[in-house]
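Okay, got some structures for you below.
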Structure P
Amino acid sequence: MTLDIIGKRKIWFAISLIIILAGIASMIIKTFTLGAPLNLGIDFTGGNIITVSFTKNVSVSDVRQALDKLDLGNSVIQKTATGEFIIRTKTLTDKEYKQVLDAFKNDVAPYQEGKLSRNEVKPVIGKELTLNAIWALAIASVLMVIYITFRFEFKFGIAAIIALLHDVFVTMGIFSIFWWEVDSAFVAAILTIIGYSINDTIVIFDRIRENLHRKKKDENFEELVNKSIMQTMARSINTVLTVIIVLVALLIFGGSTIRYFTLAMLIGVISGAYSSIFNASPLWVEFKYWEQRRRKLAKT
């Protein structure tokens with residue numbers, strides 16, 4: 001059975017457009033009301049890094065519970081192999097820092113004075129990180145267009161890049177709507193999503209190219225692409241389900257440190273699977289029809 005995915009492409013485009021516009025609207029509203037389109041972490045806004053060792057063995061949850069009483073429960077807390085805790089918080093005043101130390105002493109355990117340190121993270125690091133991420137995305141997009149054009153054709157490359165941007169905007173939009181924290185791990189997740197999505201798209205494009213060589217005279221582009229998508233559908237579904245199972249397990253058992261990274265990956269993987277099937281290939285069909293119409297107009 002072959003589903004008419006391409007024939008209903010305007011529906012898929014509309015669904016994507018609604019989600020993206022909702023995300024953009026959220027980012028605009030959050031910019032005016034909260035001062036930023038996304039809930040930026042200390043990697044972007046600056047903050048403090050506290051390194052502390054306790055006199056007895058304590059867990060990350062013990063430290064987080066103590067910080068939660070000071071409205072710092074969303075801080076990034078990492079426990080090293082030597083038992084030290086590295087805690088990333090918002091920028092603290094001297095008074096707030098003293099309250100944190102008192103909370104450690106009273107609610108967790110006595111800390112070792114000689115191993116206590118507090119460092120400030122400048123927001124300039126966040127600006128560099130953002131700029132580098134934008135450059136990475138731009139360079140990767142150009143190189144992918146060149147590669148796909150060389151291996152397939154230019155219209156395939158443009159369709160693939162639009163699908164990739166779809167995944168980026170969907171992920172950012174959902175993070176803005178739910179006001180989940182964005183840190184350096186989020187940037188890593190976005191770049192990973194791009195790699196996953198383009199791989200899925202290339203598999204479908206490769207099958208379309210193979211079927212183009214065997215295209216029947218009475219077969220139009222919609223029928224050919226529908227057939228190509230169905231031939232790769234099982235592979236796409238099995239791949240995305242396998243990744244989702246792993247990510248859900250990480251979301252449940254991975255702890256709060258990687259929660260937002262896992263959420264970004266989960267959203268991006270689902271969006272990538274959707275865009276590869278319902279956006280990239282239908283866009284290529286649209287481009288082919290535009291090309292045909294342009295040729296007809298040129299002849300007249």
Structure Q
Amino acid sequence: MKQTNILLESDTNELEIVEFRIDEMDARNNLVPCHYGVNVAKVREIIRLPQMSRVVNAKPGVEGMIKLRDKVITVINLAKVLGKDTGDLVADRVVVLEFNNLMVGVLVHSVSRIYRISWKNVEPPSHSVHSEQVTGLVKMDDRIILVLDFEKIVGELCSESALRPLAEGALLSSEGGVVDRSHKTILVADDSLFIRNTLCQTLRSAGYAVTEAENGAEAWGIIQDKITHCTQDGSDFRSHISMMITDVEMPQMDGLHLTSLVRKEETLKSLPVVIFSSLASEDNKRKWIGLGANHILTKPDLPNLVRVADELTL
């Protein structure tokens with residue numbers, strides 16, 4: 001994991017992914033190899049499937065629970081989640097993931113290797129793939145690796161990790177008074193439609209105007225267009241964008257490289273930047289603040305989202 005820590009503290013715009021397979025059978029009962037990936041930063045370990053206990057009244061996709069040293073963790077059957085016909089194929093490998101202060105295991109057929117790649121080589125998913133469960137795809141010489149949206153997959157199956165927008169009534173007042181936030185625009189960059197919708201709905205319910213970007217490259221393009229506009233009419237950049245919220249893991253350009261570009265631009269020195277990421281460990285938080293982020297949030301911090309936005313923009 002040493003290389004991964006280096007990637008998470010820098011603006012190299014690179015990531016390491018663990019490639020695994022969840023194969024399926026076609027109509028003629030022929031095996032179809034299917035390749036998937038997950039950021040190594042989310043992978044705790046990879047093990048053979050130990051004895052598993054079934055869960056009563058579990059949601060489809062929850063295969064059971066296993067004991068991993070001193071912890072009991074939920075095991076997800078990704079083949080079921082992705083709607084695959086696996087025939088008699090046996091998934092006997094477990095990729096143990098840890099993010100958002102939650103540990104889960106996912107059943108896979110095999111694990112191949114780790115690849116270090118540039119986010120520029122990760123493309124947004126096309127409509128022909130499981131677009132709701134996929135955040136990006138990597139084109140290799142002889143195959144395509146689909147990068148899965150585990151925040152969404154786990155959030156839908158494990159109620160303790162569910163991510164939901166906050167109710168409007170809890171957001172319309174700050175320190176006891178009604179606040180007009182309509183003149184403030186927040187740029188939200190996140191490749192997960194699931195998480196982006198949650199953040200944007202929460203901010204819009206509080207009265208903020210929101211501009212959305214699917215990745216760092218798109219967000220940087222929006223910012224550059226605003227800078228050009230401000231140069232032409234002499235307006236203040238923050239009258240167009242008051243704050244930026246960015247994920248870390250995104251195709252084309254990650255949030256750390258985006259944050260670095262923002263901080264190198266003289267016009268944007270005062271633009272508040274908030275990183276919202278499932279990888280926000282205490283160690284990473286310190287590194288990201290060092291890169292120029294004003295604040296770091298993760299899923300359990302969602303109730304503080306509007307308060308943080310108010311402190312940085314009002």
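None of the figures in this text is laboratory data; all of them are computed from the coordinates on show. This one's a predicted model, so the numbers in the text were calculated from it and none came from an experiment. Cβ atoms are built from the backbone, for glycine too; each structure is taken alone.
When relative contact order in percent (Cα under 8 Å, 6 or more apart) is computed across structures P, Q, the figure 25 traces back to P. In this comparison of P, Q, the computed figure 22.8, 75 for Rg and Dmax of the Cα atoms in Å, for residues 87-214 alone is attributed to P.
Identify which of structures P, Q gives the largest calculated value of distance in nm of label points 7 Å out along Cα→Cβ at positions 135 and 287.
Values: P: 2.8; Q: 1.6.
Max of distance in nm of label points 7 Å out along Cα→Cβ at positions 135 and 287: P.
Of the structures labelled P, Q, one was used to calculate log10 I(q)/I(0) by the Debye sum over Cα atoms at q = 0.15, 0.21, 0.24 Å⁻¹, for residues 143-206 alone, giving -0.51, -0.82, -0.96. Name it. Checking each candidate, the match is P.
For helix-only ellipticity at 222 nm (-39500 (n - 2.57) for each DSSP H run of 4 or more, over all residues; to 500), the calculated result is -7500, so let me know which of P, Q that is. Of the options listed, only Q reproduces it. In this comparison of P, Q, the computed figure 48, 19, 16 for semi-axes √(5λ) of the Cα gyration tensor in Å is attributed to P.
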